[in-house]
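Multiple structures are listed underneath, in structure tokens.
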Structure 1
Amino acid sequence: YYRPSLALGFGKPHWSWLGIEGYASVSPSGGAEYVGLRAALPGVEIRGGARYAFSTSQYFLEPRASYTRRETELMEGPLSRYVAGEIEVSGSIPLLGGSLFGVATGYAVLGAPEGLYLYEEALHTVMKPPYLYRARLGFMGEMDKFGELRFGAAAEVIGNPGRGSVIVRVGPMLAIALTHHLDAVGTAMVVAATPDRLGLLGADLGQLGLRYRWATGDRWPEFP
């Protein structure tokens, strides 16, 4: 997918600041638009906002106790379109030559037809609206003295009170600083426990590519 983002605020970008942020993402199967507020201090961040998600191939789902990938692709309901309110707290602390980090996210999904389930695009899971949560804990170790190469692992729990389901995913994480603005990042969270059988559709392979960040007042403003 392709996802440009923009943030407006005051403070030190990416480190200690307060402002408004938004993004639009697009892929062959759909897209999303997000706008919200973010506050960041060294070691902790909090954000909240709303995301509109739409799909060109994913439909709302008839309720089932368990789903296969094929069952999520059935065209039994209208095309999936919904709004998700999101709130997230994340933080990290230095530990053993790297950093221990955690993320806690809550979702309230609105706009789904009554009595139908949906495939939530951000967390890659089937849910019964409206509530969904995620908690992730991991460690990233610095592989060189400049911190330009980092490798680690994480585990996360995703819960949907509506279905009474809990999903566990684990996997490695990699980050390489290519320039002052450009990073190569990779995350491969595979399913360890789930009530469904979605294959790769239920895994989180969403961060596998390049991330470019730039801000006004940058010490090294040159491209790239």
Structure 2
Amino acid sequence: MFNEYLTHIPFYEELTQPQKDLLAQNLAEQKLSAGQIVSSDSTSCKGFVLVMEGQLSVSMISQDGREAELFTLTKKEMCIFSASCLFLPSTFHVQITALTDSRILVIPSPIIAKLRENNIHVELFAYKTMTARFANVMAATEEILFVPVEKRLAKYLAAAQSPIKITQEELARKLGTAREVISRLLSSLRREGIIKTQRGEIRVLDAKKLELKM
């Protein structure tokens, strides 16, 4: 049933046949609605997630509840942060959310743990991926700490394809700030004639003025 997706599991070809059988027998499909949370923090140890359809957002959650998007996942991409209990300290909080209606395949954490014990390629994949993804974590943290949200907003709007289909809440999540802050900044840009907004959409009217805000 899931054969076409098995080969998109990065370490699949390095598994022995019994390990491939174990994996195939324990895969679980899950359908997600847009906005549905897949994994909310490091205590939720779902397992590795492979996107079959749709798009997922992986975000870092601060102690005061603020959310900052680290990266997104699309079809045939895998996320291992949904099995973070196997690799990360409990103080590291990550949330994975469906941005659109999606379908995912889940390799349960107990199966991952068994494969790690007996196959070095699974272990190497996990740590290489975790190391690479921490570059996203560090970049997001640096931006939040040292780049004013006004500049981050201008940079995002300038890089996106206008018109930008996004809500204020979604934009706040991407930039790691509050919706009220985004609302105030968008109102300011709108008064300056730089953008035009309507429900769920932002249209850039003056790209040159927007660049000066970066």
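State the single structure among 1, 2 that was used to calculate relative contact order in percent (Cα under 8 Å, 6 or more apart), giving 21. Intermediate values should be presented prior to the final figure.
Values: 1: 12; 2: 21.
Source structure: 2.
Assign the value 1, 6, 12, 16, 20, 18, 12, 7, 5, 2, 0, calculated as P(r) over Cα pairs in 5 Å bins from 0, in percent, to the correct structure from 1, 2.
Of the structures listed, the value fits 1.
Work out the source of -500 here, i.e. which of 1, 2 gives that when helix-only ellipticity at 222 nm (-39500 (n - 2.57) for each DSSP H run of 4 or more, over all residues; to 500) is computed. Let's see the in-between values first.
Values: 1: -500; 2: -12500.
Answer for the origin of the read-out: 1.
Any read-out appearing in this document is the output of simple, stated calculations on the displayed coordinates, not a laboratory observation. Please read these numbers as outputs of a predicted model, since none were measured by experiment.
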